[in-house]
Structure I
Amino acid sequence: MRKFALLLLLSLTVSTNAQEKIQWMSIEEAYALTLTEAAPKKIFIDVYTDWCGWCKRMDKATFQNPEVAAYMNAHYYNVKFDAEQKEAIEMLGNTFEFVPQGNRGYHELAAALLNGKMSYPTVVFMNPKFEMLSPVPGYQEATPFLKVATFFGDDIYRTVPWEEYAK
């Protein structure tokens, strides 16, 4: 009986730990899910670059928070998008490509998601039709981030202004 209880405890710990991380996917995978699922989720996009220190900090401090991860996995298709990726992306009837600029450059999809304001990190919330709800620029700790995520994820934005909800 002790062995069974220990095994049960270990299996619960393993399954709980698996849910403590955000389940990331490509933007193409998220787009495909919105087209094929009967009740698709909203889309969350973390727009980052490899050289962005605040992006890395947000990955560790915010996105690995168990409460944040559980909420995001339940309510969103979660996408990490490198704003400087070289591969073209075809979706929504458009082809988005990398635009070289000096030593770096930017991806046209990142520019579209960020309304041309290339600032990292920026997170973007979209409805299941890939319509923009809001880009949110800057680093955020877990608690304020979760407040923003629930504002869109629970459809609070439809009835309550952000200024009132944020109080």
Structure II
Amino acid sequence: MAIRDVVIYPDEILRKPNSDITVFDENLKQLSEDMFETMYKNEGIGLAGPQIAENKNIVVIDIPEDDGSQGKNKIVLINPKVTKLEGDIVESQEGCLSVPGYQDKVERYERCTVEYQNLNGEHCTFDNVDGLFAICLQHEIDHLHGKLFVDKLSRMKRDRLHKKYEKYVKSLKGE
């Protein structure tokens, strides 16, 4: 297992198209384990392929238990697609490992249905899920379409954030 570097906004890798996964082998299982390790190291609950510079349609999620522990609810979604959005539009506080140190309120649907493949290539469905899991699914699958939660913010907030993170990334590179 390897901890990968998380791609930081506004890196263009986060906006590139991602490809469907067609080979379900040990390399894919290793990639998913690397993603979980990277997510846990960075104290996240979800991670998408492009966030570690893997432009593939893969998402890992682990919603913490009530006591905050993780590892019991590990889910890998290959080629996931939101097939239905339902319920009210709800506002919730979101953050993102690719936008470290920033959180804001964004709107998403209350419930969703997602079709995906598991690590064995079997077709599966999460039907009409709600709560934090529904929000996390929508957030992570957005990454696979080049969308970030900050895209849902007002233009003024987005512009300010973009400038801040451009400077932040340059400082990381020593520029």
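For FRET efficiency 1/(1 + (r/R0)^6) of positions 74 and 98 (r between Cβ atoms, R0 = 25 Å, to 0.05), find whichever of I, II sits highest and give me its label.
Numbers: I: 0.15; II: 0.75.
Largest one: structure II.
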Output -9000 (helix-only ellipticity at 222 nm (-39500 (n - 2.57) for each DSSP H run of 4 or more, over all residues; to 500), calculated) maps, among I, II, to structure II
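When mean count of other Cβ atoms within 10 Å over residues 34-41 is calculated, the result is 11.5; to which of the structures I, II does this value belong?
Values: I: 11.5; II: 19.4.
It was calculated from structure I.
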Please state which of the structures I, II yields 35 when percent of Cα pairs over 24 Å apart is computed from it.
II
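Each value in this text was obtained by applying a stated rule to the coordinates, not by laboratory testing. Just so it is clear, the model here is predicted, and its values are computed rather than measured. Cβ atoms are built from the backbone, for glycine too; each structure is taken alone.
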